[in-house]
Each structure stands twice: as structure tokens, then as C-alpha cells.
Structure 1
Amino acid sequence: MTCSLLILNGPNLNLLGTREPHVYGHETLADVAQLCHQTADALGLKIGFHQTNHEGELIDWIHGARGVHAGIVINPAAWTHTSVAVRDALAAVALPVVEVHLSNVHQRETFRHHSYVSPIAVGVLCGFGVTGYRMAIEYFAQLFQPEK
């Protein structure tokens, strides 16, 4: 059976590559999607990849993951620090979650130090740029790999 991951991206990530490249890098969201697809393909995983600037749409995708995907990789962006609704949706679907951030949020403004998602995530990757997405997919590949 092929395992599937849902990879979700929150607000303003559609502007990657042009939005504050000194913070977020020069890679675009299309580059991130390509990296995720290539990594997943190499590891025998399927992925769904989405970005939205609308919180309700993100929550609908999270709800739709139940029974379809085996885990969620999420960069909630600004909703990390503000959205109890996103946190509750992730908890409700009861899937393993890896939280990803391009920048090291702990080196940034104080308001970015708190995450509603981190307490329910199996892991948090921040400060590794787009490599964090690859690392999250590799984690899930190891998690889903049957014992040899």
C-alpha cells in the first residue's frame, strides 16, 4: 500500500521567492512543491500539496485528510501564532503532524515564539528553509516503513 501525506501551506506563502527573501529565501512555492513531489516519489510516498490564504479552506483540507492521508506536513505561517481553529482541526483528525517553518521563528519577533500547533505536532522543523519540507517527508517515510 502506498502511503499518502498532505502538505499544507498557510497565508502569504504564495509569495515565496519575492516576499522578504532575506528571511524566507529565494525559492518559490512552485520550487517547494517540486522538492516535495521529488522527495516523496523517491521514497514511494504520494502527496497532496496545497496553499491558501483562507483559514476555512485550510481547515476543510485538514478535515478531508482523515481516511485519505497518513500524516500532515504543515507550514501554518501566521496562523501558527493566531489560530486555535487550525490547531483544533489538526487535533480532531488525529493524524501525525509535522510543523515546518522556513525561518527560525525563535530568532524573530517575540510574537512568533508561540505556536498553537507545536504542542500537538510530533515534531517541529524551523530555520532550515525549504529543506525542512524534505526532512518532514523523510521522517514520515521512516515512520511508515515496515520493520525489516
Structure 2
Amino acid sequence: MNFINISGNLHDKRILDIISLSQYMPTEEKMNSLAHKYETDADIFAFACNVNGIPCGVIILKHLINDEYEIMSIATNPSVRSKGVASKLIAFASKNLNCSIIKAETDDGSIGFYRKCGFQIVSLGEKYPDTVRYLCTFKLP
């Protein structure tokens, strides 16, 4: 298992397939547009976890201010779920970027993951009809 910077390689179909797992109703057009948006934003950083040269997890973060970042997307191939890949991606990215604070906004389906990783969870209420959103914040030592 190795971790690499993929900031200039987000149009790779294998990478897009993983990112699409974290998107609502992904289409090829939507994913290509998202990859273009991320690749042209100097404040976006992307990393992948590879096993035998094949990507199995991706994290995309946006630089906010100082050493604070927001997770825009994090996803792993279903075959490696619950094996620590996503938490290792967070650790790798935070070390590589010298983060002191990492934030993420999520829904009910992912708060358990963020809580397990040590993030503090605050409800943002029903941000969309019938959908409660949460702000997850992790402060590194």
C-alpha cells in the first residue's frame, strides 16, 4: 500500500470511478466537470492509496485558511472498506499538507466513520429537505 499525489491526474478513469462513490447521482459528465474544477483550483489537493499500482482510495481536500483544510471528497473501493484505507488517507494528507484542522461536511451515513477517526461532530440541521448534514472537525496536535 502506497500513497501518492494525484492532483494533476484526476481525469484518470480509475480515479474518477473511486471519486464517483462519494458523489450524489454521478454521471460521466458530472465527474469530468468535477475533475476539471479540482485540477484547475490551486487550493485543491488530491491523494490516492494504491495497492499493486491500482488506486483503491482517494481523498480530495481544499485549502481554506492558514493550515486548515476541508475534505471535499473521500472514497474507497468497496473491496477495501473497513480496512483503514480512508483513515490512512486522512493521516497521509494531513501530514503531507501540514494540517492543523481538517473539516468535512457529511450526512448520517458517514458520521460514524468521522467519529471513529476522532472528528468532533456538530449537526447543521436539515440543510436540504429530509437531509440532516453534519460538520465534522478534527484538530491535529
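So helix-only ellipticity at 222 nm (-39500 (n - 2.57) for each DSSP H run of 4 or more, over all residues; to 500), computed for just one structure, reads -11000; which one of 1, 2 is that?
Source structure for this number: 1.
Quick check on the output: 3.5 is distance in nm of label points 7 Å out along Cα→Cβ at positions 6 and 110, derived from one of 1, 2. Which one produced it? Can you show the working numbers first?
Details: 1: 3.5; 2: 1.5.
Only structure 1 yields this read-out.
Using the calculated result 0.55 for FRET efficiency 1/(1 + (r/R0)^6) of positions 14 and 94 (r between Cβ atoms, R0 = 25 Å, to 0.05), pick out the matching structure from 1, 2.
Numbers: 1: 0.30; 2: 0.55.
Of the structures listed, the value fits 2.
Taking FRET efficiency 1/(1 + (r/R0)^6) of positions 22 and 86 (r between Cβ atoms, R0 = 30 Å, to 0.05) from the coordinates of each of 1, 2, which one would give 1.00? Don't jump to the answer; show the numbers that get you there.
Details: 1: 0.65; 2: 1.00.
Going label by label, the one that fits is 2.
Assuming 19 is relative contact order in percent (Cα under 8 Å, 6 or more apart) as calculated from a single structure, say which of 1, 2 it is. Write out the running numbers ahead of the final one.
Details: 1: 27; 2: 19.
Comparing all candidates, it corresponds to 2.
Looking at Kirkwood radius over Cα pairs in Å, for residues 62-125 alone, point out which structure of 1, 2 has the largest value.
Values: 1: 12.0; 2: 12.7.
Largest value of Kirkwood radius over Cα pairs in Å, for residues 62-125 alone: 2.
Read the figures in this text as sums done on the coordinates, not as results from a lab. Since the structure is predicted, the reported quantities are computational estimates derived from the model, not experimental observations. Cβ atoms are built from the backbone, for glycine too; each structure is taken alone.
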